Structure P
């Protein structure tokens, strides 16, 4: 009896894996392609560790020419292409990384060239966005400086720093503040977050000794250097290649535009990767794909955020809220002027308004943490079709350039109100 059950399960497991293999070998995936690598995090092969970009810089280091304080390779123009499964171009984005490694079209400097009211905005990929041509954070600076009466009342022009980066969560925000925002000596710090940031942690992996490592695997489709594609992968530890069973990919690439727009070669490339991945991982893995599928878990080969495959340490709601509170309190304790804003996604507004349960719990448990719900300050009464245009839907859920304009206006209005209120209260107490 037991033997028959085992044989039946193995047959089912084989069928599930066979179906996965056939699906991937069709090569019908929607790749995301960047024109070149832009993340400056590197694996130190000699030291055997992941280089830590969250080390606080000394005063001497902050004064060095060519300082790369941000998370990205400085002075870069990067193109991002979104394709459908048949390699039809759905959207193109051209973003810029400035002189200090931040997602901004404006250059930054540690030293003030004159009087400035400095604002540092910290956040994840909706703040440090690679999916819009013109960062909404830059627009906030332009809008504030365009208000001559506000500049006159404050007594100095505005300088706004974009400290956002993709993948950030509350533990990152505290480090972003200490390492990347604080050197600019901001007069106001804004933490702009989304509800999805609550589960994110610095060390997400619970397997002993695991350390998440990002990297690329090269695939050559021709003899020329312009015919090399780099597949992005995330692993629980080195080496970064597909023979490492802890490495996951999501059909994100770095490749030149001439290759990215060549449908036939990209289709061949995706099929080659699928063969490689299936042979080195699907058929050699002890992961119970069949059982996990029955239980409702994702069994895709291209989801590097799959907690079951990737040994991720998932927090419950209480732990998430407590973690957020701890790190926000660290910022509050170090800076006298901090503003917290909750940035809405499209799904937070339509078809039904999100109740923001985690933020409600955060505020309830931490009375000194005041959060501005930015959804309430946006013109959502214009209707669902209008709000849809604020995002890169259906290809991507981040804000579009048009949405960035709307959000920048709301953020600039909020900053204006806060500054004038503070000035009014200061006059009252003087």
Structure Q
């Protein structure tokens, strides 16, 4: 059976996973996303897996390696794979073998274990009913591969962080400002209209400006949210690497990595907030903040009062203003939170009527944010049911965060 849509691939993968005791993955690249979350939840219930993951091109996200390494066994191809005839250096297979007792099933095709492979790319995969030869091949490749130790991941992370990401960008003056996505009136849109606005935003920012995307594994809101969320929720904050801290803060104005993960607000000017993740005397405060954000992530049926309670708890700390607080909140709850940053408040005010000046003072910020969420609650598209299409489902699960893709406008930067 040929699988040609990400929706069918994700559904088939999850169905096979739920019925399996063991999983064997061979993939050229891996990145965070719902596919990783599915494996994590399955492993909590006793599932066991091994994965051979390629590192070529520094495309695999190192935080994903650490995340998967906590729940399974990971290896990466060495310089030579004796059992892979014709192997010249690029490990490029994509197959997934599911074992239940003595029975095997498999997915084979073009999809890497990435967000692109399972959400936004056009891929072709087939489901195999008796893939014992694939399992035998996996076993041979496993023997040829080397363990992905913490030290190796740390070394790889350095190269990954240094890989150029910032695209060549034409001057804003060369862009057709009349086509800015923020001109779409969000209050007039249904779900189909909101998706169309997001696609228009991707066309504007990527195809016209060469800057960033909405979906995809690189330079996208999706990659930013999934990547930083993985760090915030899955990593020990007392053992964060310098790269992981930079992903959270997006604080190096000239750094390509900061550019890639700063789509919901860079903390370049938030000196005390940056120090919060480094000072030894703030370990207890970091623990309390991580607990707050983790509980917020898992809290279902959240009310506006619940959101404001988290916001107020965050901005009570010296050095954390609404920009830093809503960045963290939006990353852990992209379904219900909206990032407030200097490059989006002008168009947010135009859309919602909430004065941007009120976000600048802690005494009025929380109430203004509550009004912003009340405006969002009144939008028809926000209450749409979860769609079946994989691309739309990814947008639906991040639908409040992605407002930024429409209202972000550095040409109207406030302050």
Structure R
């Protein structure tokens, strides 16, 4: 179905090693709590390292993943998520849609805050998974109360945000019903639209809305550093949904992205990664080009490296991650096919190699790298779909042997089916 699994991604990843290594460099650059409680073994002599518990504050970073449907945008973002969680970062995810519009910071904020997760609890999500006083994230449980006491002294945190989180962590109730008060504070922190009359009792001046959502998001990043997390990774998927917005909303969304590209709205110690299809770069009427202030900045940030000696080369450290610049090789597809075959055999408890052999994997890999096929979706998605389909059929029918001579035709038909399914889902 093209759905990226949350776990085991390393088994399905091939041909993206340099992009992943470059993102690892960025994580190291933005890491706020570099030392934790012990001196790092790789500290550079002569370079002063921040003391334990004293966060290192650096400007945020932004990356835009540019690729076709099925090329692996979401896959790469989830690989980054796994890596960030393993290194002590908190990760938030939002997929742009009709319900989560990039011109509405309150909606973006709400989606992100409810998706926050840490490596100690990768399957639990939301601010309560981190700061619930009765069941805090194990990664910070030892420092939760002590750090909460100094939370309101941190000037970079919005006063309302600091006050609400402090009350929540220390269970400061204002009515006899403590549980109800904690639900109220949790709801406020998650962006629930409470009226001002309900906020006064808690000492809060305003709800989180489209006007202050960006500032509150910056407060989250500072709070995470305060509680000794490494930093924040924000993943904004499917930015191409902006193409469907009405003109006024689209313009407002592009102005938001302009501010992000300028780093004005990227919080400190934060890596923000957005994904978009090539149409966002080429559509002059509705894409990035339609908003000149944004387009000028996107053209300026580092993309492919012009060698002046032939085709431009991929810039793995650039702000634009152009996956089409590094298409998977035949060996990459062959590796991916072997892994899918192995996993299918383990899952279904059978040996697929006699029916789905190496010659078949070579043949389907040859078609996947054939650039003459005019496909709407990436060859990668179709490759995975065909290999998995043939494994399922072969497992249930002993006589089935896929015919390599029909693979090109099947690639085209599968692409057409994916387009039809995509069109139906968008209607």
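If semi-axes √(5λ) of the Cα gyration tensor in Å, for residues 288-367 alone is computed to be 33, 18, 12, which of P, Q, R is the source? Working shown, then result.
On the way: P: 33, 18, 12; Q: 21, 14, 11; R: 41, 16, 10.
So the calculation was done on P.
Work out which structure the value 1.19 belongs to, where Cα Rg over 2.2 N^0.38 Å, for residues 64-263 alone was derived from one of P, Q, R.
Working: P: 1.19; Q: 1.25; R: 1.05.
It was calculated from structure P.
Ranked on FRET efficiency 1/(1 + (r/R0)^6) of positions 360 and 400 (r between Cβ atoms, R0 = 25 Å, to 0.05), which label among P, Q, R comes first with the largest value?
The maximum falls on structure R.
We did not get these values from a lab; they are worked out from the coordinates using the rules stated. From a predicted model like this one, the values you see are computed outputs, not experimental measurements. Cβ atoms are built from the backbone, for glycine too; each structure is taken alone.
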